[in-house]
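All of the numbers you see were taken from the coordinates with simple rules; none came from a lab. It should be emphasised that the depicted structure is a prediction, and the values quoted were computed from it without experimental measurement. Cβ atoms are built from the backbone, for glycine too; each structure is taken alone.
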Structure I
Amino acid sequence: MSGSRFLEGWLAAGLLVAAAAFSPARAAEPAQDENLAYTVGVQAYISHFPLMDLYRTLWETSFDPGRGHDRTLNEYFVFDRLITSKDDWVITPNNDTIYLRAFLDLRAEPVVLVIPPMGDRQYWVPVSDMHHDFDANLSWDTVGTRGGAFALCAPGWQGVLPEGVQRVDMGTPIIWTLPRIAVDGDPDLPAAVALQKGFKLVPLSQWGADKVTRPKPNPADFPRFTRHELTNAKAYFTTLNQVLRLSPRLGNPMDDAMAGWLREIGMDPATGFDWDKLSPQAQRGLERATADAHRIIAQRMPRAVPVENNWQLARLAKRKSGDPVIAAAASMLGLLWNPAEISTYDVAFVDGAGVPLDGANRYVLRYAPPPPVAGFWSVTMYSAENQLFVPNPIDRYSFGDRTRGIVYEEDGTLEVFLQHAEPTDPKERANWLPAPQGRFYLVTRHYSPRPPILTGDWLPPAITKR
């Protein structure tokens, strides 16, 4: 079943039940029925969660006055070092690449993304709309070593591009991109950073100019929205209404299906939304919906994709918004994730026996063989409490095929030892991935995965308690 038909059926199933059980809303005024507001609210919250969490990230990283920003929209935030446990700007990050991150506003004109000649350096440049659907994968295995120039264009943009600039049509006028450049540990960092400096974002009107003027967006155009407000019904639905108007997705069947139901509770983006005009009953319905929908996403997060050996196998399509619960769970687990053609993910919250992973125990992860990749692979440790790296005495947050000093068995098998206490055995210490004292989870990333990972002929081994 297609994503749009799935959503239409999903909406109809819940909303027709509500319409049959309770008095219908009047066409001339917002719905005053708590149960109808609740039913619409649950589905609106879930289906728009990736959009709202991305917008929350945009506002906090570009406009939040408490953060002291030196970068904003249409220019790169540059991370020219490997991320550590002190970084909290994104949940479930990796420690294998350096980043460039940008939210782009294409409403005035296209922005040209320049990738410099990269030699034999592996890189990945996903470009996504604000619903976390990908419109481009500009990477070492799709673009090649020479790089290029790519004009990112808002929906409906008409114009002529300069010679040598390739057009990329985007699904929304506000978008994001998160280039990743592979780094083989700290000694390799200077060479990677030198290439990172060649990545550029150039407004089309300034293409060919000697110097690009820094963007100056008006913060007043972008409503406040923070992580705390993801669970505040008034803030969530009020800001959602504004964001749908700020960065519309045109001609999308899923949005068309939802729009009629949003009108039932006075949330039509075309006419604005005033929370205070809702009845107390409708407000209560949306408050219940926010709490329950957020809980639904959190509970689905550990089981959003197929499970093998108690690992979740995330081989995510470029466009997941047509599967709203899965898309929301993926965003809650790891915002700014990649589609399968760039990287695949194995996620574990429990061991092979189904018991939650806990640093009070000792585990072994036995790869026989390790993951088959064209790029590289790594398994990364996260605290279940905050979804960030775990501080540890050897500053090791991940373990993979590029980890220095690791010990393989004669047959190529690789054992990874997961525990809080430092091992005393030299081999176990060489292959140690430090865990916190409490609950944790693991994410294995396969960059440029080979076919056995995509077809399921290679599966991650169970995590065994020792």
Structure II
Amino acid sequence: MKRTPTLLAALICALAAPVLAQSTQPSAPSQTPLSASAPATAPAPAQAPARWANGVHQYTLANGMTLIVKPDHRAPTVAHMLWVRVGSMDEVDGTSGVAHALEHMMFKGTPSLPPGEFSRRVAALGGRENAFTTRDYTGYYQQIPAARLEDVMKLEADRFAHNQWVDDEFKREIEVIKEERRMRTDDNPRARLYEALNAAAFVASPYHRPVVGWMSDLDAMTPDDARSFWRTWYTPTNAAVVIAGDIEPEQALALAKRHYEPIAAHALPLRKPRTEPEQLGLRRFDFKAPAEQAYVTLAFKVPKLESPDQTSSTDDDVLALTVLAAVLDGYPGARLERGLTQGERRVADSAGAYNGLMGRGPQMFVLDGVPAAGQTPEAVEAALRAQVRLVAEQGVSEAELRRVKAQWVASEVYKLDSVFNQANELGRYWVQGQPLDAGERLIQRLRGVTAAQVQSVAARYFGDDQLTVGILRPQPLDPQRPRKAAPAGRHGS
């Protein structure tokens, strides 16, 4: 499980979970909360532009597409991103992995562009580009000189509206995707453990399916499965263009009207709830695979943030849980490192904590660890729970709270150095139905989290009934097994 060295890093992960389609940890990172059951609508009448306190401008084009612009004139570059509010959670059983497969196929041509030409043209403009798929969304991005913004907007609008390729292109690319799955999941014991963890922890929620898809579904996937998914979900009312960098908002709006506004929109299907039922007892499983070390992960069901403005007790708990994760594992020498990995009685080589702050689906608080030599996964499990119990019984110090809060604020400042990070954050907020200045609002809320609140959530959310435990039991390694090279093909995730 990836470490989160600062509170901001935890927030970023919680908003999106890892960007890689083959993510191995639970997902992680509103004024109008996005409900899985909220019906999508046809294009609404044009709305007056909104300007957020953080300098962000938001517009709604005539076809219902959202445009978000954040000027930053420190360098003559821009980050251009297209976000589609669709991910693996919008798939149905039997076609798992189709959102990610479609992301690959979006690079395979339009009536005016042959396969691969999109990437070649962006490179010729002096830019870099890629794409990503998660449970909650799909994103495409280019970072280019500001003077070439219109060129990539024209390219992106073309493939969004006119994605087209022959069946043979899909048949070749699905083999690349299957090889990605073999490398990143099937040949990675911890990735397979987390895949099994999600399948065990979530029953009704579509989060129980892997983003990359089950291999049997990939074997059975057809070109028309991907085309149907594109026709269903890739419509302006379900998408946002985010631009950050050396651009004026009105200039960006004019370009968006020229290239994106002509795209016709259609109504989206009803998103049904698929609400996760209450867990009523501990779930535990062993996973056996060739590996050098054992590994244990504990996933507790926790609430998710609905809005950074609300003062509900549930949202207060979510923020306190996020602070608890940082107290446990938010900086070098935090509680888990001191308590489990140092000293003569150490039980773990590494240990971590992570809280799923927000997402379109249910969230979990995860503890994990690698046993030290001579120690068992059960010993690490007990030590992890003991650290949480210690907070529940004795609380946390004001010094700990000040440290993690100061790190969060500092990281908020540091991230502004990258226009890509700015655009990425805005897109994630939009996908989750959060206000576009949610980062600033969350900082204000987190400043007010008290030691008593952290102690309270440590006492209330870590019982057996909401817990799923997965243990990797190492099996002998095969010394004859060759290491595989990365598959050729689309480099997106």
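When helix-only ellipticity at 222 nm (-39500 (n - 2.57) for each DSSP H run of 4 or more, over all residues; to 500) is calculated, the result is -12000; to which of the structures I, II does this value belong? Answer for the origin of the read-out: II.
Largest in distance in nm of label points 7 Å out along Cα→Cβ at positions 96 and 320 among the labelled structures I, II is structure II. In this comparison of I, II, the computed figure 23, 14, 10 for semi-axes √(5λ) of the Cα gyration tensor in Å, for residues 368-423 alone is attributed to I.
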